[in-house]
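Rule-based calculations on the coordinates, nothing more; no lab input. Predicted model, so just to flag it, every value in this text is computed and none were measured. Cβ atoms are built from the backbone, for glycine too; each structure is taken alone.
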Structure I
Amino acid sequence: MDDLFYRAKLLLIAVLWCLIVFCPALNSYSAPNSEPHWIEWNSSVFEQAKHEKKLVLLDLEAVWCHWCHVMHEETYGNTDIQSTLAKSFLLVRADQDQHLDLSARYQDYGWPATIIFNAEGKELRKLAGFIEPSEMQAVLADVIANPVPKDIEKEVIGIEASLATLDRAVSEKLLARHYSTIDLQVGGLDTAHRYLDPDSIEFALRSAAKGSEKDADWVKLTLDQNLKLMDPVWGGVYQYSTNAGWNNPHFEKIVSSQATNIRLYSIAFGIFKDSKYLDAAKRIAEFINTFLTDPEGAFYTSQDADLQPGKHAAEYFTLNDTERRSLGLPRIDTNIYPRENGELIESLSWLYSVTGDRKYLDRATSSAKWIYAHRNISQGGFRHTDNSGDPFLSDNLWMARASLALYEVTADRSYFENAKETLKFIDAHFTDSHEGGYYSTSPVAKGAIRPVRQIAENIALARTAALFAEYSGDQQFHVMAERAFAFIGTPEIALYSVTEPGVLLAAQEISGQPTHVAILGSKSDSTAGAMFLVALTLPNVYRRVEWWDREQGALPNPDVQYPKLPRAAAFLCVNRRCSLPIFSEDELKKRLTEIDQVKEVK
C-alpha cells in the first residue's frame, strides 16, 4: 500500500513538474498546422458551395511567387484562420499560369490574389497581394457577417464597344497620360514597381526612331536602368523592382518578362545601335537556353524567386554560379504552355533579325514544332495543356503572333498558313458580336465565372490582325482588327487604366500601312538571301518583310506589281510609294538607314 502511495506521489510530482515547465510554452505554442483542405478550380465549385452552404475563397497564386509562399506559411498556416475557413468557406487554390481565364480576370490584383465569392459566383471581396493573419481574420469575419459586395470596382465586362476609330479627344488624353506617367528622372513608369512596360517602351521607341529626343532620352534611361534587374551570373531578368526604384528586385524569372525584354532590347539595338542592348537580349536568351528549355526544344514557364519557398533569396542571388549550385537551384516550373512559348518564339525571331545568328531561329522553330505537335486542336487552334478543357485566347493569340513572326524571318509559307488558321480559330471561338471585342475564354463556354474581355489581349489582337491583313490582303482580318479595336477604342475602356499607349499603337497600325520590304529572287540565290537578312534588320516595329520566289507562286498579298528582273532585287515601299529596284546589300542598308532618319513633326 505504501509502495502504491509512493508511486502515485511520484506520478503527481512528475505531472506537476511537466505543467510547471511546459505550460508557459504551451500557452504560446500552436500545434503543428494542418494544411487547409484546398480543391482545384473547376466548373462545379459553386454548386458544391451551395450544397455545403459556404462562401468560396479563391487563392490565385503563381508557383514562382515569393509572397504566395509566405502567405501559405504565415496566413493559411494560422490555426485561428484555419478554423474560420473550415467552418464557413470552400477553399479553392489555382495557379494563374494554368488558369489563363482567372489570370486575365484578376491580373490587376497581382499574385497572390484573394477573391471571395458567394455560392452564386458573385464577387464579394477582391484583395491584392500578401494578407497578414490579423488582416485576413478581419476580412473573413466581415464577409461572413456581411456577405454582400464591398469595394468592388466597376468592371469592363458589360460595356458595349462602338468605335472603329479613335476619338481625337480620347487620343489626346491617352497621349497626355503617357507623358504624365513616365518618370523622366529615374526611368520606367512613375509607379511603385519598375520594369519594362511593353507598350510604353514600344511607343517611345517608335517615336524615338522618328526623331523625338524626349522619347529617346526616356526610353534609353529606362532600358539602362532596367539592366540592374539582370542576373549578373546566370543572365535572365528579374520580374520587377519595388520602392519606386531599380535596386529592390523580386527575383522570380518568368518567361513573359524574359520574352518582353529580349524583344524590346533587340528593337532598341536596331534603332540606337548600342551594343549593351544587344548584349542584354543575348544574355537573357542564354538564361532561357540553360534553365528554361525542355530537351525537345520547348520552353518552360518560370524560375522561382526563392530557393526555399517563403524565404527571401537576396543573399543567394549575390553568390557566384558554383556557390549557388552548391546550395541548390530555385524551382523550375516545367509546364509547357502555348502562350509562353509563343512569346519567346516572337522575341527570338526579333533577336535573329538583328543578329543573323541562326541559333536563335533554331530555338524558335524547335519550340514552334513542339507546340504544333503537342498543343494543337483539330479546328486550327491550341489548348493550354495536354488535358485542358476550353481553349484560351492568350494561347492562340501568341501562337498566331509567333507563326507570323516566323513567316517574316523565314519566308516559309507554312508559318503563314499557321498564323492564318489560328487567327480564324480566334475569330470563331472568342468573339461576341453583341458587345464587340474578344473574350479571354469562349463566351459560350460553361465555366465557373463569366468570360471577360481583357484590354491588353484586345490591344495585341487588334495589332496582330491588322498586320496579318497587310500580309494576306484578306479583308476578314482587318475586320477582326476593327472588332478588337471597337472595344479598346471605346472611351470608357481606352481611359480605364492609368496609361494605355497600346491603344494609340493599335490605332496607328489599323489606319496606316507598315513599312514594306520585298526581296525578289530565287530562294537558292545567295544575293537574294543576303538582302533578305539585311531587310530583317529594319527596326520598325510595324513592318512587312517578304521574300518572293516566283517559283512558289504569287505572294499572299500581291498588292504591288513587281517587274520581272534578270537578277535578285529589293523594293522598299513606304506610305504607298515604292522605290526603284535595289540590287545590292549595301544599297539596301543605306536606304533602310534613310528611313530611320525621317523626323517626326514636333
Structure II
Amino acid sequence: MYQYDDYDRRIVFERAHQFRDQVARRIDGAITEEEFRPLRLQNGLYLQLHGYMLRIAIPYGLLASKQLRMLAHITRTYDRGYAHFTTRQNLQLNWPKLADVPAILEALASVEMHAIQTSGNCVRNITSDPFAGVATDEDVDPRPYCEILRQWSTFHPEFAHLPRKFKIAVTGSANDRAAIAVHDIGLRVKRNEAGELGFVFYVGGGQGRTPVLAEQLHPFVLERDLLGYTAAVLRVYNQLGRRDNIYKARIKILVKETGIAAFRSLVEAEFARIQEEGALALDEGEVARITKHFAPPAYDSVRATRDGLLLSKDRELARFVEGNVLAHRTPGYGIVQLSLKGADLPPGDASADQMDAVADLADRFSMGRIVVTHRQNLVLTDVRLDEMAALHSELIRLGLSSPNVGRLTDIVACPGLDYCDLANARSIPIAMQLQRAFASLDRVFDLGEVTLNISGCINACGHHHIGNIGILGIDKLGEEFYQITVGGNHTEDAAIGKILGRAFAFDEVVPAVERLLTAYASIRNGKEPFLATLRRVGAGPFKEAVYGALTA
C-alpha cells in the first residue's frame, strides 16, 4: 500500500495542529458556530442530531493492520467503543467530544491517516473495488490510479469549493464491484486492442433525491490524460453547476439538463485547452513510482483448494467458504469477506475489540492488510486456504463468522434518525428486525443472491436505490413510514429500483418484506437470483403478493 513521504506527513500533522487552535477558539467563544462550520467541515467534522460526528478517510478502502489498531484505540479512548464503516469505505465516529478531535487527528496522522475532504463541496474519498489487486477477473489494478487522483485532488485550490460534493469511483474489472454507475465520475481502467492503458469515463451518476445512472462520456481516455480529462470535467462543472439550489447542485443535474452530447463538447473543449498547457499529463516515472507501492507480495506455494474446503466435513466451515470466500488470482489463496451484519451491533458497526482482533488476524493470516467494502463489510485479501479452518475458528469466537455476504441479511444501512439530523426515519431498528426475522441460514442460503439496502431519508446514504430490495424512510405527518423499491442493482448492469406501492408503517415493514420474498421463492426458476426473477416476470406478482393481503 502507499507509504507517506515527508511531505505527506508534514501536511497531515500541520493540519491537525492548525485545527487544535481552531477548536480552542471555538470552545473559548472567540468564533461562533457559524464561523467554525467551514473549518470543521474541512476536517471531516459534522454536527449531527446528538453531537459531533467525525468521518475518517480510508482511501480506496485499504488499511494496514497498524491503522486498524489505531482506529480501535481512538474508538475506545475518544468514543463509545464502537464505530461505523460507511458505504464510501470510510469510518465514522458518532460520539467524539469537540475538545478531543485535535488529539484524534494527531493520532490518525501518526499512522498516515486523516479526515481531510471527507466533507464539504470538494472531491471526496476516492473509492474502488474492494478486491483490487487480487481478483481473478481484474484487467488492471485500479489502486495506483486511485492514489494518483487522491494526491492530485487533496487541497486542490481550484476544486475546493465546487457547487456540491464530488465522488469518484474506479474499477479495474468488467465485473463492477465499485458501483461506478452511481458516482459523479466512474472510471473503468483497461487496456485497448493496441495494449494501451486507459479509462472508460462515465459521468453524472448519483443517488439521493434524483437518482441517475452515469452516462459514458468517453470510451477510452489514455493513461497520460487521466488528470487532464478529470480536470476538464471538474472545470465545466465548477463553472456551470447550480449554486442557487442545493437540490440541483450535483453534476448529475447539469449533465441531465445539458444533455450528454453537449456536455461532452464542453469537456472536450476544456480538455483541449488543458492539453495545450501540457501541465497535467501524467509522468510515466511518477506512475511507476506509485505503482510500486501496490506490487503483489511474495506468495507461498499452497496446495489447498477452495473446492476442497467446500467438501469439508466441517459444515460450518464449508458454508462460510461458500458464502464469504472468493477465488484469488494466486492458487492456494482466498479472498475472505468478514460480515459486519447479523451480530449484536447495527450493520456496518464494529467494536474496538473486534477491530483490534481483526488487525491481529490480518497480521497472522493476510499479510497485514484489510479492506473496507462499500457494502460495509471487511475483507482479508490474502488468506492461505490451508489456514482457512484456523481463521474460521477465530472468527466464530469474535462473532464475525456469519456466511451471509451478498445475501438477504447482509443489509446495508445508514445510521438514520438514531444519529442523523437529516433523517426522516430510523434505519438501524428496521435492519436489525430483518436480521432477526431471517436468522435461519438455511433460508438465507435458499433465497440466494439478493441485496437489501435501507436509507433513513432521500439522501440515500444507505444506497437504497441500488439494492435489489430497497427501503426508504419517509415522514408522513410526523410519523415514520417506509417505501419499498425493487430492481435496484450496483454492478455492471446497474439499475435504479422502482417504488412498489404505498409506504408502510414501522411495524408493517418486516411482514411486507416477508411476503415479497415468499412470492419470489414461489415464482423463481430453480436457483434463479431475485433480480433475474424480477426482470423476467416484472413487478406485478410481487406487488400483488405484498399489497393483496392488505386489501383482501
Structure III
Amino acid sequence: MSFIKKILSLVLIVQPMLLASQNKYPTDYFGSPIDFPISLSGTFGELRNGHLHSGIDIRTQGVEGKPIKAIADGWVSRVVVSPTGYGKAIYIDHPNGYTSLYGHCQSFYQAIEKYVNTEQYRNESFAVDLKFTKNEFPVKKGQLIAKSGNSGSSGGPHIHFEIRDTKEKTTINPLFFGYKIKDYTRPQIKRLLIYPYGPNSSVNGKNIFHEVALAGWGLNLHPKPGQDTINVCGKVYFGIEAFDRHNDSQMDNGVFSIKLMIDSVLMYSHKMEKFDFEESRQMLALVDYPYLIKNKKRIQRSIILPNNELPIYKNVKHRGIYRFDKSKIYQVKYVVGDIEGNESVLTFHIKGNNDGVSFIPKIPFITKNETIMRWDSHNVFKREGILIEIPKKALFDTLHFKFSIDKPQNGGFSPVYHIHDPYTPLLKSYKLAIKPTGFDPALRNKLLIVKLDTKNEKPIPAGGKWDGKFLTTNVREFGSYTVLADTKPPTIKPANIQNGKNISGQGSIRITVTDDLAGIETFRATMNGKWILMDWDPKRNLLEYKIDEHTKKGKNTFRLSVVDTRGNEAVYEATLYR
C-alpha cells in the first residue's frame, strides 16, 4: 500500500469518530471564559495522580488575578470554597442544559464574594459549599464572575474549566464546544510494552512484560533495529506511554484517542469524550499501576479489567487480550491522536509460535495467610489484632491476597501489618481495624493508624476512631500499616507579625502552620475575641487573614488556635497595633 493510501485509510477511520462526537454538542453557543487565546496546561481525560482530569486547565500567563467570564447566560448554582480540590470554584447552570465550572479561583465577583464572606462568618468556617436557586444570582454571557488564582490543590496559577451535562452530571471534553487551541503538533509515543496474560503465555520466551525501544517519528514510528518482530506465545495485551503537546507550549498533555489494530482489524479504541466525575478514579485500571508506582510513567494498557467501567472504550474485542498461537507474523498498529486530528502511528510485528515459555518467574511460597478475594464480592479478612473488610467492587480484579506481620517499629503500638502490596490499586476505600497493645491508657486518644512509606520516609496518617478495643479507619491503598501515638502539638510560625507590631502598613497577616504526624484538623483565629476569616492553603502550609474592619484602630489582640486530629493544640497570641 502506498504512503498516500495509508494516510487516506487512517483519515477514513479517525474523521468519522471526531465528527460524530462534535455534532452532539453546540459549537457556537458558548463564549470564551478569558480575554486572551486559550493555551492549555492540562487536557480533558489526562492521566493524573489517582484520577482522570475532568476538564481542561487554561494557562493564565503564570500569574493570578486574570478576569474569568461567564461563557453564556445562566445563573450561579453553586459556590465551593475548600482548602483542597478545586479550591474556590463557581458553577453556572445554563438554560441549554449544561453547567460550566471554573476552579482554583482567587476570588469571586463582588455580589458572590460578599455573600460567601457572610456565610463564612456566619458558620465561622473557611470551607463552605453553597447552593443557589435560579433567580438568586443570574449572570450574562461575558460577565465577570471571578478572578483566576491558585487555590485548592492547584500546582500553579491557572483556570480549571469544565462543561457538564446538568442532568446527567457527566463532564464533557470542553473542546467539543467550539473552543480552538493552536495545535499542529502530533502526539508522541514514548514506550511500547507487551504483557503475557496467564502463566502459559510468553513474550520473547519469558512470562514477564517486554519493553520495546522505539525509533522514528510521526506516522512512521517503529521498534529500533533488531526489535521489530516480537515472538509471542499464547495470550498477551499491550500498553503504550503517550503524550501530546500544543503549539507554543512545552507541557506534556494527555492524548485524546488511542486505537490498536491487528492485521488492519480494529481491536481496541478509546477516546476522551466524557465520563462521570465519580468514574475518574477508574484511571487506575487504565494504567499499568505497578509500573506507575515504580517508574513514575503512565502506561495506558489495552486490557479491560473486570471492574473497569469507564465509558471511554469502543470496539474492544476480547477485553483487550489477544491470542497469538498460529505460526505466522501479525502486523500490529497503534494510532494515537489529539482532538485536532493530529496523529502518530506506531507499527510493529508479532510472530506467533507454540514453543511455550522458557522462563517463568519464581512464584512466592503460598502460605495459609493468603486467600482469594473476588472483585464482585464483599471480602472479610480476620487475624488476631486486625480486621480488613473490602467492599464489593472495591477491587478491579480478583485478587490472590497476601498478608504478613512484622514486629512493631519506631515505638509502635501494634505489629506492622503488610496488607497485600502497594502495587495493586483499589477503586474504593476499605475498612481497616487494628487492635493497639502495650500503651499507657493516658495515650488512648493520641493513637492513630499510619501507613509506612515503602521508602521508610515519614509515616502517612490514616486516622482512626475507637470501636471497642480496635482503632478503625477507611483507607484506599494496600501497604504496611501500624499504630503510632502523636502527642506533639502543631507548629505555628508567624510570617509577618510579632507581638507588639504596628500592622497599619500591611494588607494581611500570614502564618505558616505544620504538623509532624496526625495532620491539622481545625484552626480558629480571633481578633479581640471575635472570629476572623483566614484563608487556608495546605499545600503551602499557609494561613492568611486580609486585614479588614474586624481589626480596629489602635490596640488589637490576635489569637490563633490550631488543633491536630489527635486533639493536640497549639496557640499563638500577639498584641497588634493599627
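Laid out as a table, the results:
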{"quantity": "Test item: mean count of other Cβ atoms within 10 Å over residues 82-89 calculated as 23.9, pick one of I, II, III", "calculated": "II"}
{"quantity": "If Cα extents along the principal axes in Å is computed and equals 64, 61, 58, the structure in I, II, III", "calculated": "II"}
{"quantity": "Ranking I, II, III by FRET efficiency 1/(1 + (r/R0)^6) of positions 130 and 338 (r between Cβ atoms, R0 = 35 Å, to 0.05), the structure that comes out highest", "calculated": "II"}
{"quantity": "For 2.0 (distance in nm of label points 7 Å out along Cα→Cβ at positions 66 and 498, calculated) the corresponding structure among I, II, III", "calculated": "I"}
{"quantity": "At a computed -11500 (helix-only ellipticity at 222 nm (-39500 (n - 2.57) for each DSSP H run of 4 or more, over all residues; to 500)), which of I, II, III", "calculated": "II"}
